[in-house]
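Structures are listed in the sections that come next.
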Structure I
Amino acid sequence: MKFVKFNFFIISFIKVCFILLQMLEKVFPNKILTIINVFCVNIQVAVSLLRVLLFIARPRTFLLGNIPNSAVYRNVEQYPNANHVPGILILEIDAPIYFANASYLRER
């Protein structure tokens, strides 16, 4: 009688292990993919924040000049016919001026 109970226990244990293994085969890849996706999204968010901070801390600056016979001022590098206004430096800054980029703009 003890042998039959032990045999039944082993067969039941093997069945339960087999069922758990089948469940893990379905669930485990999804969990791994979820972890990888969350990790990738976190990296993308961090890179985006760094790009924004770098853009704000080190904005692009352009020297502007007057287009002849108009009141329009354009980038001197893109418009070679734009004239510098004598005695005045006209800059276009692509970001707001505040404490994080003030020293950088002063150096430029």
Structure II
Amino acid sequence: MTNIPNVHISPFTRAAFEATKRGNHLDARHHRETGTVVGGIIKAFLNLGLKVSVNDGEETTVKMSQSYREIIEATFSTDQDYLIIHNDKLERLGTVWLIYGNEPYEVFSSDPH
């Protein structure tokens, strides 16, 4: 039996690993590609010096973080997440709505309503 390595991996990589174990290589590829898109979005905001909060639709699980690891770990626990973007003055700049299950390039929307 193959176990998930005891190192930091994103929830998308973890899901891809599990899909591969089940022999579902299409799902595995989808999870990897979705993780690449979501990770790129997060890194783009962090590279601009912005802070990111993560809301899973029920609660804000990460508040105004600049830690990629903390933010990516909080994603993909439900079928959608909201990335709430703040500047260094803690002013809310906007929200990115992440909707999982679509094609990887369709995972995000700028209008959560």
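Computing helix-only ellipticity at 222 nm (-39500 (n - 2.57) for each DSSP H run of 4 or more, over all residues; to 500) gives -22000 for which of I, II? Before the final figure, lay out each step's value.
Details: I: -22000; II: -11500.
Comparing all candidates, it corresponds to I.
Between structures I, II, the greatest calculated value of distance in nm of label points 7 Å out along Cα→Cβ at positions 12 and 52 is seen in I.
Assign the value 33.7, 110, calculated as Rg and Dmax of the Cα atoms in Å, to the correct structure from I, II.
Values: I: 33.7, 110; II: 14.4, 49.
For Rg and Dmax of the Cα atoms in Å, the value 33.7, 110 is produced by structure I.
Each of structures I, II was scored by percent of Cα pairs over 15 Å apart, for residues 44-91 alone; the highest score is held by I.
Determine which structure produced the value 7.6 for distance in nm of label points 7 Å out along Cα→Cβ at positions 20 and 76, calculated from the coordinates; the candidates are I, II. Label of the source structure: I.
Every read-out reported here was derived from the displayed coordinates using simple, explicitly stated rules and does not represent laboratory data. Every value quoted in this text rests on a predicted model; they were computed, and no experiment measured them. Cβ atoms are built from the backbone, for glycine too; each structure is taken alone.
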